[in-house]
Structure I
């Protein structure tokens, strides 16, 4: 799990080469097989990073690679993918997420006001 948490961080990196290299891991047969065998544990870890990249990454190559990985997971186990997708959307729209987002924005504003 710690490895895939780190991979999720690199997948969602703003630096396109870092994200691209992380997504290229699925071109490796060993990683692809391991991911397939343990998808119930791996997909929940990397799903938020994949969703972030697909919707918000500035580099089109990274977005395309992300979409390919999403398709791989959908083809592996559509039910698992849909379940995790619903859970993610519920968390993202929940009051806890909004409170966390609000706190992060206030923190950024305070940091900017101290710098200025």
Structure II
């Protein structure tokens, strides 16, 4: 299921999900301006950081770089996010809207095949 911040007008949605953890990477054709008001611009008051949604977890329990791979996801894309939509890091790059959710440090990151 897509996150609720994804604009209704989004097309060409692509996603990779870690089924054993929290990390997800997502890209689509959509306008950054179509994000809901609940998404907040990254700023000193709203920094780009993990935002745990359960239990006693803290931001320090999460990685801050993507470990999933896809041919459409360049290394470091998540670091250029300009908005936070709940736990999602969201931004626009090369005409596409992207989203990333960080992975817990305790989750073992498996080797992945070369992205196709």
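What follows is calculated from the coordinates using simple rules that are stated; it is not laboratory data. On a predicted model such as this, the values are computed, not experimentally measured, just so you know. Cβ atoms are built from the backbone, for glycine too; each structure is taken alone.
For structures I, II, which has the highest computed value of relative contact order in percent (Cα under 8 Å, 6 or more apart)?
Across I, II, relative contact order in percent (Cα under 8 Å, 6 or more apart) peaks for II.
For which of I, II does helix-only ellipticity at 222 nm (-39500 (n - 2.57) for each DSSP H run of 4 or more, over all residues; to 500), calculated from the coordinates, equal -27500?
Going through each structure in turn, the value belongs to I.
Mean count of other Cβ atoms within 10 Å over residues 48-55 computed as 13.5: which structure among I, II?
Considering all the candidates, the number was obtained from II.
Given structures I, II, which gives the highest value for mean projected area of the Cα convex hull in nm²?
Top value of mean projected area of the Cα convex hull in nm², among I, II, belongs to structure I.
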